[in-house]
Structure formats: structure tokens, C-alpha cells
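What follows is a set of structures to go through.
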Structure 1
């Protein structure tokens, strides 16, 4: 298999290849405004080729022993580790996050392949007891088939791996559409998969725009859909997907709740720690901070102290903590939220604007906003930027009500010294995960991550054995004796 420059070609059927279309897309660095590379936009013929290749490869891959599939995933992890610096630098160029964060992303990408390799060899079925003494029943897992995967621009490589690692480990094939503005790291990473010996056709990379994504979802050869992104886009994807299997991880507006008995200093640090990574462009970032009135003043003072360590600047500078946001859409949304907050009487204590004099107009200052009205855009919408919005409440009951007064329920946090209060919020907060005495941006690759109930945050779970279960069918065998 050939491995020419991934900057200029797509990855279909095991090789970097030219495409049927003529139009190209230029990827521009949000940090410098300079071009990072370009790639040809795929057309329907390219999608058909990718799906055909995936079908052919998946049929063979499903018959491969799970221990062999796991060994391959370990080799992929080794090859990614060997390319850590190169992949991290490319991701920072096209995404804008600090290099230290990109290095952590690449490291975790390799860990995901190792984790799911080990999960796969332990994904056993179970023996079921029948009411009929002449019957023996048991369950087992089989791959769904060919997945169409649409990934976001905030974690280009890591969120590719969140589907690719469990998908390969369980015998599936993938046709992946990274976003047009950050596809280069994933394309480059395919060199690692080729070196590890991933069979041709199992993983195909066809970055494109929303129209191409719609064609991927609707393609009759795609058996299941994997998506990470906004709830609005997720709703459109699900409408197009119909009855196809889907794993959807969408927007969050998760609260961080600070009760009256909280360790205020720790809560303030957690609020800031949840707001600056990836410039706040994280689905479980600090989006709403709900603070008991009795500790409000001390909390705000502590947050402002913590915010002093957030250095905005060049993402390749070791001193930088906060890089630019990725695109104008995010920056414009932050502008709109700040304007609305001011109009409604909120107080912007620090930041609240783009920094002048930078290489691009995408450097947004770290922002703290107090007295945020619950009906403001800053409260009601996912800002997806580097902001700590503070809302005040009176007592545990009101703070819990405010926490649940939202259409999105992905992940939340609560700070308290009371085990009773901790369990109350764990059990009653309408989110998929509740983190106690830690940032609501905290995550572990071995835990199930996803939205709650009927909230607009999708379904299925990313992380650990749960993703493998979502990417397989549970089958049942019944034997008559």
C-alpha cells in the first residue's frame, strides 16, 4: 500500500489516493492564519468506493479471531506512540490548541487502542437459564458491519480513535468523515495504521462538508452511524439515518454546582480547569457554574485569582495555556453571548472579548461573567468558548432545580463535603455522569460517557467496554437437546 502525502490525498481502500472530484479545500491555521495544507473534496463516486472497500474488508475481518484483532490494535498503538510529536504538531497547526494538549491527545489515542484491544478479548456472552429443560441458551457479540463515522474538529485524532479502536477490535469497518477544517492529523495517522498492518478497506478517511456527511449517512451501504458533535447537527443526522443503528454523543451545557459546604478554593480551580482546555471547545466544559449565595463572593474572588494563570498566546509557546478558538463561528458565538449577557445585566469581570494585535482574530480572552441571568444565551446555549458563567442560587433545592433547568444533560459536577448531598446530585441531576469534587471536564477513557435520558445529548456510550457493546449486536443461540 502506498503512503503519499496525506495533506493532498484521501485514504480509501488502504492507500492514499486521488479522487474523482476536482475541487480542493484549504486548511488554515487558526493560530497564524496561514495555510497548513489542502485536500481534494470527495464526491459520490469516492464515497461509493470507500463503502465498497469497507464492505469487502469487513466480511473478512469479522472472521478473524478476536485475539488477532486485539494484537493489531496494540500494534496501532505502538505506531501512534512512535509518531507522537509529529502528529501533535500537525494537530496544533490545524486545530489551534496548545502543543501540550495535542501531545496528551495523541498519547490518549494510543491508550484507547490498547484499552479496546483488552476490552475486546473479554467481551464474552453469558449462559441463560431456560424454563424448558431441553434447551440451552447463550448470548454472544457480532460486529454490526460498516459504520459511517462523523467526527468533530475539537479533538481530531482522539475522537477518530473513539470509534476506530472499538470498531476494529470488534470486527467492524469504518468510513470516516472528519471535518473539512481539521482532517490532516487523521489522514497523517493513517500511516500508523498502514504500518501496523490494518487490512486495506477497514478504515477509510473521506473528509468533506455537511452535504457530503448527509450522503454518507444516507448511503445504503452504511449499516450504522457514529457521531460526535452538536445536538443540532445530531438531530439532522438522526433524521437522515432513519432506523440505522447509531451512537450519538452531542452537546452539553453541564453545570458545576458549588454547595454551601464546598471547598471553595477547589471548586474555583475546577471551574477554571474546566473552561480553558481546548479554549473551552469541549462538550463537558464549564458552561454553567451554579453557586450557593452564601459562598458566592469567596468563590468569585477565588475564580479571578485562578484565572490569572491562564496565559493566552501562541499554541507552540511553552508558556501558553490558552490558544485560539478554532473558527470564526465559535468566536462570533462568544461575541453574541457576551453582548446578550451585558444587555441582560450580567457583569463581565475579566475578558469578554477577542484580543487585538494577535496573528488572527480568533484569540479569545479567558472570560469570567457574574450575575448571569438564567434566561440569557450564556446560560441557555452551549457557548463552547473559554468562559466561566456564574449563576447564584439559594440552597441545595434551588441549585438542583437550576442544574436540571436545561435541555442538555451530558455531564455535571458538584462540590460538597456531604456524602448525602453528593449522592442526591448523583442520583437526581439529569446528566449522564456526575463528578463529585472535581471539574465537570474530567473524563476517564475507561468509563461510559454520554447523555442522560430524554435530554438532547444523544445516546450510547463512549468509553470502556460500553462502546464495544454499542458497536456490536448481541446475538442469542438456543440449542435443543
Structure 2
């Protein structure tokens, strides 16, 4: 009887010391190609753990710390698969159907979360075509925590018509367009989004607490029925468990829930830099400029967020912005054309990150003004082939020292726009599309719209 009890205790002890992996390491996952990726987990202290990578049969060994944690860097090859990874300790885990390719983190609020099941444009037809075994989805559930978490309940899935219906449409179309140019390289998409959420909840709480401007902005967040409003809550539960999982970059679609906030460019900049710090990786961060919408006629909250997003491009390196004012309607905060959004983000990635494009992939962006008597000359980045949609623009306004803006006439000259107003003889400032519902009427040679702006 004593021997049976000892055997039971021995087996129980072994079971309790099993090697455990976070859920982001599972069957069907994608690992970043041509890289060193970190694999981590838990096990019994002093237990020797062996990792064998199927693409080269390389063996790696690691011993957990006294806190039962371990991690190891593993080299990955060029794109390919499927492969297996074997992790051996007191137990053995075999991860199957693994692909090596490009991994992108996709995050934000409802416009990133939005899937075919929400009713996007041509969604059902697109879903029927979504048999792509080399696109993989990792869909993070809505979670909150007051402290940073190490794991979350999710798993990798192969892209099928059924799984695609419930995954981020913007992310899916982004991946599909990448594959067209990258010759079918596997794409792994991690979607961590929550509709109705402000940016502050996606930022580490300490980052906000250590900055007076960010703290003041966070203190103004109102309670909503759609999700949390306290700094760090979704970061702790939906981002921190992923930190360190090697990615190619991030795409972000958020801002509607920050309408009315000041200094959004500082909030978004803090989010980008804090994530890069946690990953220890200066990955590209591409975001979507929010679409025009009827937020109200008595304020400029929506266009101020658009302008703050434009300014973030100047504040943070290795960023890009997809414009949407021409592919949306002003009466729907959830524009249905998600394919164009995904395509535009992919074009930015293909040019800036993958270097496979040499064409313009951005709309005209305000650069500078030059004042000559009663005329303001506005110069833009990406100004090749500037034109007005309806042969003239009605969206420019100028102001003098009194800071009161008046309608202005605009004409294109040498890929600059000259602006004058009969109401302002001595102009000092100019603004464009400065209304929550304004849809840009200035485009460049690749038919991308100019961003709203105000000169300062």
C-alpha cells in the first residue's frame, strides 16, 4: 500500500511539472521567417527542456529558472512549411502544421474588429473564396486585467470560409494583398481588437501614469457600456501575453472613441513606442485614418483626430497611414468597404517594409506653407499629379491674425496649391477639409485623397 502511495505521489509530481506553453504557440501557427524567434513557457526548475525544430532538425536545450520560466531563441528559415516543433521535458509537446512566413499584429477598435459577419461590402462573396491554408488566424478574445498577464485563451486557425467570416476583415484583406506581391508567402494574423475602446486602455498603465498630458487625457475618458475605459486594462490582458512573439509589424485602426480628446497624436505615439519597447523591436506600425462621420456640427472632434493621426507620422519613425475619406460615407461610423482599407495598408507595407513597390502609396500630406501678400502657397508630400476631384476644391479656408477662418479659392500650380480669400487680405493660416464630415476633394496621381490639416 505504501509503494502504491509513493508511486501515486511520484506520478502526481511529474504531472505538476509538465512543460507548458502559452497559447500563442500552438498547432497551425506562423513564425516569422528569416529571423530569430523567441519561444517560451514554463516547466519545473532544473528540468532540462529540449526543443527540436522540424525545418532543420536543430536541437536546442534550456533549463527553467527558479520561477519555472524559460525561453530560448530559435532560428527560422525562408518561408515554407508545414513543419513540426517538438518540446520535450518530463512530458512532450508536438506542435503541428506550422508555417514560416510573415506575422502581423492587428489591433484597434470596432473597425479593425469588424468581420464579414457584421455585413461588410461583398462579404459573403469574399468569404466563399477564403480557402487559404497559408493564411492563419489567431483571434484574441475580449479580456481585461488590472495587472499584466502571461497568457490568454486562444488558438491558431487555418483560414477557411468559415473562420474568415469571424475574423478581422481589414486584416484578412491586408494579408491577401501581401500574398499577391510576396508570391504566396504564409501570413499569420494576430487580431487583438475591441470595439468602442479608447487608445489609453491599450497602453501600459505606467506609461500613462508617468506622463502628465497622457494622464490628463485618460482622466477625461467616460464610462461606456461597450468596454473598459481605464488605462492599461486591455493592454494587460490582450497585448502583454503576446509581447515578444516575433512579428513583422502592426496594423492599427482606432480613434473614433478618442474623438473630443486633445493631443491624440501624443497618445498614439506613446502607444507605438511602448509596444516597441515591450517587444524590443522597432517594427513598422501602420494605421488607418478614421473616416469622416457625423460626430456633431458644434465641434471639430473627428477632424482633429484625423489631423492628430497625420501628425503622428511626423512624430514617430517607421509609421504609415492609410486614408479613407474617399471610400466611406459620413452616416456610418463603420464603413463597409474593408477591402480597400486592407489593400491600402498592404501597399504601404509593400513599399516601406518589403521594398517591392516603388510607386506612391500615400495620399497628399501637408508639408509647409509660404505666404506671399494675400496668397498662401501650400506644399505637400506625395504631390505628384495633384488634381481636384470636381475640377475645383471647396474645402480650403484661410484666417488672419484674428484666427477666424473664411472660405477660400484654390488653384493648383506646379504641384502646389495656392489659396486666397476675398475676406482675408493678410492670411496667416490655412486649413483643409476641416469638418467632421468633409470628404477630401484633392487627390494625387494614384488617386489617393489628401489628408485634412491645419497649418500652425
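Observations
- Origin of the derived value -12000 (helix-only ellipticity at 222 nm (-39500 (n - 2.57) for each DSSP H run of 4 or more, over all residues; to 500); candidates 1, 2): 1
- Among 1, 2, structure where distance in nm of label points 7 Å out along Cα→Cβ at positions 118 and 222 as derived comes to 2.2: 2
- Here the criterion is mean count of other Cβ atoms within 10 Å over residues 190-197, and among 1, 2 the highest value is seen for 2.
- Mean count of other Cβ atoms within 10 Å over residues 142-149 - structure with the largest value, from 1, 2: 1
- Each of 1, 2 could give mean projected area of the Cα convex hull in nm², for residues 126-317 alone, but the derived value 11.7 comes from 2.
- Identity of the structure behind 18 (criterion: relative contact order in percent (Cα under 8 Å, 6 or more apart), calculated), options 1, 2: 1
- Which of 1, 2 yields 21.1 [mean count of other Cβ atoms within 10 Å over residues 70-77, calculated]: 1
- Structure responsible for 6.7, with distance in nm of label points 7 Å out along Cα→Cβ at positions 102 and 134 calculated and labels 1, 2 on offer: 1
Laboratory data are not the source of any read-out in this text; all were calculated from the coordinates shown. Nothing here was measured: the structure is a model prediction, and the numbers come from that model. Cβ atoms are built from the backbone, for glycine too; each structure is taken alone.
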